[in-house]
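Structures are listed in the sections that come next.
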Structure I
Amino acid sequence: MVTILENDAATLLKHCAERMARQSLEDDDLEMLKSWNSQTCESSALAEQFLSASPTQWEDLILAHPAHQHGWYDFVEKEITIDQIAAFLLENNRYPVFLRLLEAISAVQICDDGRRAVEENIADEQHPVPHAELMRTMMEAVRSRARADLELSVYPALVNRTLVFYYGFYCDPWHLVGSVFATERMGTRRVQCMDKGLRRLGLDDDELAFTVTHAECDDHHASDWLERVIVPSIELDARLGEPIAKGLATCLETSQVYLDFLLQRVARNA
């Protein structure tokens with residue numbers, strides 16, 4: 001196994017993002033991504049906690065996790081400045097294209113209704129217009145209000161939290177199922193706080209169509225992931241429980257570290 005250093009992980013993230021449209025990595029990068037997962041994510045007490053619970057209880061475990069009720073979102077809603085939120089959003093420029101993640105998951109579904117649920121999510125991501133366009137509109141509105149010389153950083157907490165999704169995409173789509181489910185389940189609070197914070201900073205309804213749309217659909221998607229994809233798939237093949245649980249746990253744990261870092265950075269720069 002290759003030991004992954006911070007600079008290696010940042011370069012790996014860059015390559016993962018650049019190769020996503022091709023859906024394949026160079027062999028060296030693929031081995032490095034697998035090593036990163038083993039080094040960063042494999043030993044997880046939280047994954048064992050998910051595995052020891054019934055999948056029908058997983059939603060409660062997500063909602064009880066510190067990543068869900070994190071103070072960062074309260075800060076975004078009530079205190080964040082336009083420069084701080086611009087840095088937060090723009091530093092995520094290596095975040096994977098969500099539709100590509102859904103397509104990878106759809107390809108491995110073993111239940112007809114699970115496949116339909118994922119396809120419905122894919123359709124929702126393009127209604128009323130592609131949500132990537134709504135995100136770009138919001139990002140441009142934030143960028144136009146922030147200072148031009150904004151300093152952006154690449155840091156381990158962000159790299160690790162993002163590589164979770166690329167590991168699932170390139171190496172284990174069922175691991176990705178867990179990460180996407182956790183993301184959707186936590187999504188409503190995240191986008192509601194962001195919506196309130198950005199309105200406080202002067203963005204209007206048109207500029208915030210992304211947060212409005214996702215505040216209305218993320219809970220529904222999360223329920224579908226659990227009830228139509230995860231539970232019936234594990235009932236058909238119990239072996240799928242382990243990668244899904246690891247994807248859930250890794251997403252939650254790296255998200256908490258990432259959000260902790262963001263608040264600590266604010267405190268350091270105060």
Structure II
Amino acid sequence: MSESIHKKLSLLTARLENIFLHELIVNSKMMQTIDSTFAAATVDDIKNMIMDETDCERDSLVEFILFPDELIQEGLEELLETLNFHEQDIDALKKHFSSKKIKSVIHFPNHPESILFEMSHQEVERFISRLNITRNPSKEIEDAAEKNIPEKIRNRIKVKLRNDYIKITREKSSFLCRVFRKLDTGSNQFSETFDFILSLLDELPAKADIFKSLEQKKYHYIQIFHKAEKIENELKAGNMETLVLSGMRIPSINKEDLLKKINMIDKIIYQME
């Protein structure tokens with residue numbers, strides 16, 4: 001193993017060990033999910049399930065708890081940028097962690113007890129795989145983000161890029177850089193707008209006209225909105241049972257969400273002109 005990869009692995013290991021010991025927190029929302037999914041309503045229930053390796057649901061529960069959320073990823077982003085892992089580093093990474101015993105502590109807010117257990121090599125590998133450590137942004141995108149996105153949300157936006165599986169073509173890279181330069185990245189709505197932009201780029205072929213696609217998406221939303229209004233008017237004029245018996249399909253359409261997306265597209269196009 002080269003000295004450079006050894007140093008990279010040592011730095012990543014130290015950071016991950018800190019996360020495993022101090023940053024794995026099961027909040028109240030997670031507790032509700034665990035209760036409804038695994039019938040584990042208390043900390044003791046969770047502890048008993050994790051410690052019982054014969055429990056058929058144990059691995060799924062641990063996988064759920066060990067899923068790295070965006071907050072953990074945001075805290076790792078600057079280190080991952082610095083280390084700049086590539087696909088050829090993955091075998092060395094797996095070999096490095098297979099020789100270690102990694103302990104993890106699960107914490108519960110407002111509860112004095114925590115759960116200490118030794119992670120399996122598979123659990124460690126799965127956690128690392130979900131960090132997408134080799135999905136580094138291009139220099140062009142990284143520079144545009146550094147110059148134009150406020151520091152308080154910069155890592156969050158970079159994590160969204162790291163987690164998204166868009167194949168970044170030259171056209172899409174250019175568009176993203178323009179997004180960072182032109183849109184109001186300091187607004188409270190930018191993070192949501194960026195999610196919408198990523199979902200759009202994910203749908204498009206490599207060399208699509210992105211602005212034309214935005215216009216088409218807006219037109220599609222407008223059509224659905226008008227369809228929803230037509231159905232509402234027909235429901236007011238008749239009764240639900242009669243309409244259903246006539247064979248009319250009554251889809252569930254969120255008009256408020258449609259208007260929100262239409263306005264979002266208008267703002268994107270306007271600000272990027």
Structure from which 0.25 was derived, FRET efficiency 1/(1 + (r/R0)^6) of positions 32 and 96 (r between Cβ atoms, R0 = 30 Å, to 0.05), options I, II: II
Which structure, out of I, II, was FRET efficiency 1/(1 + (r/R0)^6) of positions 80 and 120 (r between Cβ atoms, R0 = 30 Å, to 0.05) derived from, given a value of 0.35? I
Out of I, II, choose the structure whose coordinates give relative contact order in percent (Cα under 8 Å, 6 or more apart) equal to 32 when calculated. I
Kindly point out which one of I, II the value 2.3 was derived from, the read-out being distance in nm of label points 7 Å out along Cα→Cβ at positions 64 and 184. I
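Name the one structure among I, II that semi-axes √(5λ) of the Cα gyration tensor in Å of 41, 30, 16 was derived from. Don't jump to the answer; show the numbers that get you there.
Values: I: 28, 22, 18; II: 41, 30, 16.
Computing semi-axes √(5λ) of the Cα gyration tensor in Å on every structure in I, II gives 41, 30, 16 only for II.
Read-outs throughout are calculated quantities, based only on the coordinates presented, and are distinct from any laboratory measurement. All values reported here derive from a predicted model rather than from experimental measurement. Cβ atoms are built from the backbone, for glycine too; each structure is taken alone.
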